[in-house]
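Asker: Input: structures, listed below.
Read the figures in this text as sums done on the coordinates, not as results from a lab. Note that the coordinates shown come from a computational prediction; the quantities given were computed from them, not determined experimentally. Cβ atoms are built from the backbone, for glycine too; each structure is taken alone.
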Structure I
Amino acid sequence: MVVLPGKEVQGPVTPKGNVPQYKDNGFLHYCVTMAGFAILTIVLKYNGLTPTVVYDRFGELLGFMNVFALCFVFLLYIKGITRPSTSDSGKTGGGFVFDYYWGTELYPRICGIDVKVFTNCRFGMTVWPLLVCIYALKSYEIHGFVDSMFVTTILQLTYITKFFTWEAGYMHTIDIILDRSGYYICWGCLCWLPSLYPIVSHYLVTHPLRLGTPLATSILVFGLFSVLINYLADLQRQDVRKANGDCLVWGRKPDLIRAKYRIECGEVRESILLASGWWGLSRHFHYIPEILLSFFWTVTTGFENVLPYTYVIVLVILLTHRSFRDEHKCSMKYGVYWQEYCTKVRHRIIPFLF
C-alpha cells in the first residue's frame, strides 16, 4: 500500500464533504504477492517443506484471526471517537453494540494506511487467491491433477485478477462509501472472507471430482464468459463517467441522467446515471454474471453436498439485500432524478423478472 508505486485517485465525496485519496497500486500489489508466493513455494519445496501447512492448521489460524479481529474492531471503535481521521465519524446514537458492529468512522487511517483498503483488499481479497492456490497444491499432493480443482482455481483467480485491475473502481462501491469500519466490514474481511470465499477449493481437497475434459472445458468457458461480461459492464460505466458522457455505448450516444445532489455543507454536486448498454437492462445488471461465475466455479463439486454452495447462496442473499440498500441510498441522495432513472430502467437485477 505504501511502498509500491501508483497514481493518486479519489473516491466519491462524502456527506461531510471529504474526498478520500488512494494510491492505485492494487494490481501491482497482487502481482508481487502472487509472484512472491510462487517463489516461496519453490524454495520451500526445494527444502522439503510445503505451504500447504496452512491447510493443515487452518483452524488454528482462523481462531487467531477471530481474536485479532475482535480486538482490532474495538480499537477502531475507540479511534473513531477519540482520534478520527475525518469528520465522517462519531457515535451513531444506536448504543455501543450497534456502533461496534457498524463502526464509528467511515475512512479511518492509521499511520497513513487506509484501514478499509487494508482489510478489504490487501488482506481479504489477497488471502483468497493465496488460499485457493494452497488448496490446489494440497489437492495435487494427495490426488495428482484433478480437473475440477483446476477449473475452479482458474475461475477464482481470474475473477480476483479482474478485481485488482479494477480496485480503484471498488472504492466507489457501497462497501466503501456507506459502510463504516466496524465489525461488519473488518471482521468480515479478516475472518468471514477467508473461511467462506475459498470454500469450494477447500471442499475439493477431500472430495475430488473428475469431470472429464468435455464437461470441465464447458464449465471453464462459461465461467470465463461470465467474468468477461462482468468486466465489460463495469468498464462501460467507468468509461462513460471518465468521458463525462461524451462517448458511444453499443454504437450509440449513451442515455444519461445527470443527477444533482446536495452534501451536508449545502454544496451541490452531480453524478452520471447510465441508462443504456448493460445498464439499460437492469439497474444492477453486473450482479448477474457475478452470481453465474460463482455458480460455475462451484458446480465443479457436483451436487452431492450443499456445503460448497454456501458461497453462492450467501452471495445471492448479499447482492439482493445490497440492491435494496443501494437503491434506498440513491433514492435519498438523488430524489426525483432517481425516480426518473427507475422509470427508464425498470428492472432491479434480472431483466423482465426482478
Structure II
Amino acid sequence: MRFALDAEQREFGRVLDRMLGAADTPAAVRAWAGGDHGPGRVLWERLADAGVFGLAVAEKWGGAGLLPVETAVAFTELGRHCVPGPVVETVAGAVLLGRLAERGEPGPAERWLPAVAAGRARLSLALPVAGPYALDADVADAVLAVTGTELRLAPGCGSVRRSLDPARRPARPRAGGPVLARGRAVREAAAEAARWAAFATAAQALGAGRALLARSVEHARRRVQFGVPIGTFQAVKHRLADTLVALEFAEPLLHGAAVELGAGGAGTGVAAAKLACCEAAYAAGRTALQVHGALGYTAEYDLSLWLGKARALRSAWGGPEECRRRILDQEEHRPRLFHE
C-alpha cells in the first residue's frame, strides 16, 4: 500500500507551515501558559479559516467531512509550530458529536458542530480512557464529559494542574450539568473519539519531533568547538541520523492509521502510530538536549517549548505501555491463516 501524500495534501501542509511560521507561535505559547489566551485565539481563527477544524466535521454541519489524511497533515504542522490550546480535543469532540448524530442523537451536533467548523467554538473532552481531566477546560466553550454510557455538558472545571508542557492546562470537570445523550451510542462514539484523539496527538508529536530535529541540525551547524562546527563530529552525526530515521519510520505508520480510520477500522494502526510518533519525538527531544547542551535546559530558550510538548504528548491519549498493550491484545485476536 502506498502512503504518499498527493500534491494537494502537500500544498495544504505548506500553506499551514507558512502561515504558522509567520505567526510567532512561541510568543503565543508563552502567553497561553501565563493565562493570556488572546494570541492563541488569533491563531485559532486563522486555523479555522484554513479549514483545519472542519476536517472532522460532516459537510451538513459546515465541515469538509471526516478526512483523516488531511487531519494528519494539519496536526503535524500544528505540532511543528507548537500551537497551544485544545486542538486535539476539539477535533475528537467533533467526532464524538458527529458519531452520535449518525446514531440518532443529532441535537448536540446541530448546536456545536457548525461553530466548531467555523472556529467559533473550542471543545474540551474528558473520556474514561484518558483519565478524569480535560485539557484547557477553563477556556473551552464546551466541556464534554463521558461517564459510562452518559454524555454531559460539564458546568465548569476545578483548578488547573501543572503539566510538563506549561501551555497544556488540564483540569477536572465538575460533576453534573445537562445530559446530552445516553445509551450504547455514547460508548461507541466515545471509543471513536478516543481513536481520533490518539491519532491527532501522534501527528502533533511527529511535527514536534521534526521541529526538534531541525533546530538541532541548525545548532550543530552553528556551534563551534575546537575550531570546527560540532555537526562535523561523528557522534553528533550518528545521533542526528538516528533521530531522522526514527521520524521517517514513524510517518508511514501515521498515514497507515489515517487510511485505517478512513475505512472505519478499529485495529492497531492508531496505537502503532501513536507509539512510534511519540517515541520518535521523545528521542528527538533527548537528542536536542544533548546537541544544545546546557542551553537546551533554559526555559527562556524556545527549544524548551517543543521539549515540553514532546514529553507531554508521549503520555496524552495513551502512553507507550498502553499502546503496546493495545497492539498485543489485537494481535492475540487476529485470525491466523495457517497453524502456528
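Asker: Tell me which of I, II gives 21.4, 66 when you compute Rg and Dmax of the Cα atoms in Å. Before the final figure, lay out each step's value.
Answerer: On the way: I: 21.4, 66; II: 20.0, 69.
Label of the originating structure: I.
Asker: Comparing structures I, II by FRET efficiency 1/(1 + (r/R0)^6) of positions 44 and 212 (r between Cβ atoms, R0 = 25 Å, to 0.05), which one has the largest value? Write out the running numbers ahead of the final one.
Answerer: Numbers: I: 0.15; II: 0.55.
That would be structure II.
Asker: So, one more: Given a value of -17500 for helix-only ellipticity at 222 nm (-39500 (n - 2.57) for each DSSP H run of 4 or more, over all residues; to 500), calculated from one of I, II, which structure does it belong to?
Answerer: I
Asker: Of the structures labelled I, II, which one yields 0.70 when FRET efficiency 1/(1 + (r/R0)^6) of positions 84 and 268 (r between Cβ atoms, R0 = 30 Å, to 0.05) is computed from its coordinates? Write out the running numbers ahead of the final one.
Answerer: Numbers: I: 0.70; II: 0.50.
Traced to structure I.
Asker: Comparing mean count of other Cβ atoms within 10 Å over residues 28-35 across structures I, II, which is largest? Mind dumping the intermediate values first?
Answerer: Working: I: 15.6; II: 18.6.
Going through I, II one by one, mean count of other Cβ atoms within 10 Å over residues 28-35 peaks for structure II.
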